[in-house]
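So, here's a batch of structures to check.
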Structure I
Amino acid sequence: MSKTSILVVDDNPAIRGLYSAVLARAGYDVYAADSVQALDGLASRRLSPNLIVTDLSMPVVDGMALTRWTRSRPWLSDVPVVAITGQYGDDLRQEAFSAGCCAFLSKPVPNQTLLDTVRVCVRRV
């Protein structure tokens, strides 16, 4: 059985690196990208993750648009998406779930919370 692959999408390289390291130490295959790189890799099918972890607030393509885009592509429509944001509010949380996210986390995200959330979302598939 192959390892679960996770695409970490964030415009901040330090945060991408942090989430990637936490997930890699837990045994996941991790790919990290900013939103443009992620969209390019997904569109060309060079990336086919089992789960996507994305920041919601990014320039060019935000996490909400990325999630909606994945939901409209047959080869990605079932890939769980975990939304992470530094913004707060029930409206944003509801919008994330309506866009197709399986989970919504607020920054700062404790490492164990990230791991627990990823495990739950991966099991749902």
Structure II
Amino acid sequence: MSLLLDTHALLWWLAGELDADAVDRIADPSTFVAVSAASVWEVEIKRAIGKLEAPPGIAAQAVAEGFEALPMTFAHAERAGTLPPHHRDPFDRMLAAQCEVEGLTLVTRDPVFGRYGTPTVRC
């Protein structure tokens, strides 16, 4: 299985607050687990405007956990821009696009991703 962590899933993983099923899937050594550059960007923007308290160095922490960095590509940007407006959050739209383009399953608690047809694992 290949997973992409939603931003809150990454933060909850780092804090030890994920559901047991999600933890088992992420910790499975045969599972590819990625974190999007969009999630790092989202954390830093929300931290800068005072909407989020998160540990500093989130990208380095993701790498230390063994997660792969997923850059945002032109293909991701084009797909995110053409998705139906089910979600107004541009970060989440990028994650949905990345899952579609890369064939990833999103680890999330946000039910809106189902409207995009994004496969999910509840966290």
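When relative contact order in percent (Cα under 8 Å, 6 or more apart) is calculated for each of structures I, II, structure II comes out greatest. Starting from the value 1.0: which structure in I, II was distance in nm of label points 7 Å out along Cα→Cβ at positions 89 and 113 calculated from? Considering all the candidates, the number was obtained from II. Calculating Cα Rg over 2.2 N^0.38 Å, for residues 33-80 alone for structures I, II picks out II as the one with the greatest value.
Coordinate-derived values only; no laboratory data. Source: prediction; values computed, not measured. Cβ atoms are built from the backbone, for glycine too; each structure is taken alone.
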